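Colleague: Alright, structures below, take your time with them.
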Structure I
Amino acid sequence: MKISRSWLEQQADHIEAILAKHKAPGFVVSGIVTPRFIQFKTRLHPDTKVSKVTGLAEEIAMGLGCRQVRIARHGALIHIELPRAHPTAVRLLPLSQSLHAIPAYTAVLGIEESGEPLLLRLTAPDVVHVLIAGTTGSGKTGLARGLLASLALNNRPDDLHFLLIDPKGRGFGPLATLPHATLGVITNQDDATHALLGAVKEMEQRDRSGRNRPLLVVAVDELADLLEVGGKRVESALTRLAQRGREAGIHLLACTQKPTAQLIGSAMRANFPIRLVGAVAGRDEARYATGIRDSGAEKLEGKGDFLLIARGDALRFQAAWISEQECQSIQTIWQRQGKDGRSAAGYPA
């Protein structure tokens, strides 16, 4: 559903009126319309405290006629975001096909708040390993699935391998038929432990021989459950991979719906510099997951509404979605096009 300029201007006027009424003057300088939310960039009067504006979230939401707004400071501006009444999905395959070229080992995450595609290159020095956190309904597993599917779409199976561990057997199931997933999807705890120990041995062998290819992505859905059941052996294997895997071309992608202080301790934070955080239960979970105070992650809309956290900064984006059928179709795409030395999407790999 198209949003008219006049409606946007009316909402901006409402925001300015509410701020003035509560003696926190400011004016809307610009705005952005995304598939899931509308953002009004607001400049406050020099004497207005940011804390006073963040405390007006309920009043602003009521004045705009929406269930809630998310308020966060970005540089010199305050971003006031409200959900769209009729959100639209971001589809991974059309988004990938709209890009002229995707670098090797680069995942398509979705659309950032400026409307531009958001990409993540695993081999970049400041990426290394990725932690995805979010409660049930946040879109956490869908984001992980899309990230892996986009990597498979644009990198040859000879250049990229997946080790997929999914204790509940639901999240990564559609990826089992990908030629990159040489072991399918591992759901048994003993098999998962054995596979992780095998990844550690592979890392050690690569270190000795100076190899770092093919790239290996070790993806774990429900990290907290795996650690709880697997105990010290699993924890030790994951820690070693996190600390030393990069030089050997091994990267971790871990998902959790329990971003607690115990799980995301100092070692975890140091080894997972990139975190993709969806809706969480409360402010404590938001702080543990993002490492940032007042990130607003507890007010995200769910269903693919995420923050990318890097170097202490947060970037809002809408995760790209891929259906189970589309995941399975990538195998067919590779069978038809992947033998000519190009990626399945038709890009040079």
Structure II
Amino acid sequence: MRIVTVVGARPNFMKAAPLEQEFKKHDDVEHLIIHTGQHYDKGMSDVFFDQLGLPEPTRHLGVGSGGHGEMTGKIMIAFEQVCLELAPDLVVVVGDVNSTIAASLVARKLFIPVAHVEAGLRSFDETMPEEHNRRLTDHLSNLLLVSEPAGMENLKREGIDMSRAHLVGDIMLETLQMFLPYIESRKRWTELGLEKGSYALVTLHRPSNVDYPETLGEVIELLKIIPYPVIFPIHPRTVGRLEQFGMKGDIESLPNLELIPPEPYIDFLSLMQAAKVVLSDSGSVQSEASFFSLPCLICRENTERPIYLEHGTSALVGRDTQKVAHYLDLIRKGSYQSSSALVKQLADGVAAKSVRIMVDYLKNRQGAA
């Protein structure tokens, strides 16, 4: 059985790593990785493959950045050729980036079944491109591998045939658990001259926060009120917008802020584990911070991962300085409520369950043929 997993941006790589390890245990499976190159930067791509132990991609499509339509179209054209050449029995897509929906569309039009890892997530925010990618991919996919209970409810509400849906847990957390010994021994913060639990870690890159001078200005105002040293591994997209709007000097002048390049996976999680608080607009950071029982202030008005609001450490703050100040005060007093007990259960055996479902599906399909 030839199974192709499509990755395009760094969150995809982390989700592919435990799948790769699990596929290796099946002698009757040939697992190949296709990298669309949707996001490509040495510090954000190659080093992740190295740290996660992922093999060299069978194909690197080199699509690069661009508008949503342009990028999706380029991926579809290139990936169709890959499918015609490799004739996979199953295409695995992960997450909600443009590569996810593009590969799903191509595969289904070629009558190749699709498995969607991290299915069912919904923010209910139509302004987020990821929301459209999630919904469309779920309706196209033959197998839906769901990360949290709310995802099953979302699929049921949308009229999905629930025989396709399987609650398996959050694969991001399994990746974290898999690399935890390396993360704990890394102690990246010491190289920045920091004490454990003394600093804030910031990641911000979503269009709603950085694509407009007004919103980016509000983000800078948020950074001003954080009463700790701030470490900000800054995304190339955010750097580009700061330069475009003439605001790079504004952020560089903040006395407690240190801008650093994007961190490799293990280095970034080492910084997170030792932080006092995280301020982010990332979905995966919500999962990871909750695993570490670390307060995570989400610079968004919604989240596709409600379990981390209910049982983890996350709080929605948008770009509201009063909300941020309120939670920072709770953190300072030691009264910020958080628990990772239920969250850690979502990390148990996710890849093994997912791969078994995929393999059984293909065997049943071959038997029926």
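What follows draws every value from the coordinates through simple rules; no lab data is involved. These numbers were taken from a predicted model, which means no experiment stands behind them.
Colleague: Taking 20.2, 66 as the value of Rg and Dmax of the Cα atoms in Å derived from one of the structures shown (I, II), identify that structure.
Modeller: II
Colleague: Let me ask you something else. By the measure Kirkwood radius over Cα pairs in Å, for residues 138-313 alone, tell me the structure among I, II with the highest figure.
Modeller: With respect to Kirkwood radius over Cα pairs in Å, for residues 138-313 alone, the highest-scoring structure among I, II is II.
Colleague: One of I, II was used to compute helix-only ellipticity at 222 nm (-39500 (n - 2.57) for each DSSP H run of 4 or more, over all residues; to 500), and the answer was -14000. Which one was it?
Modeller: Structure II accounts for this read-out.
Colleague: Sticking with this structure for a sec: With relative contact order in percent (Cα under 8 Å, 6 or more apart) derived from the coordinates and found to be 19, which of I, II does the value describe?
Modeller: I
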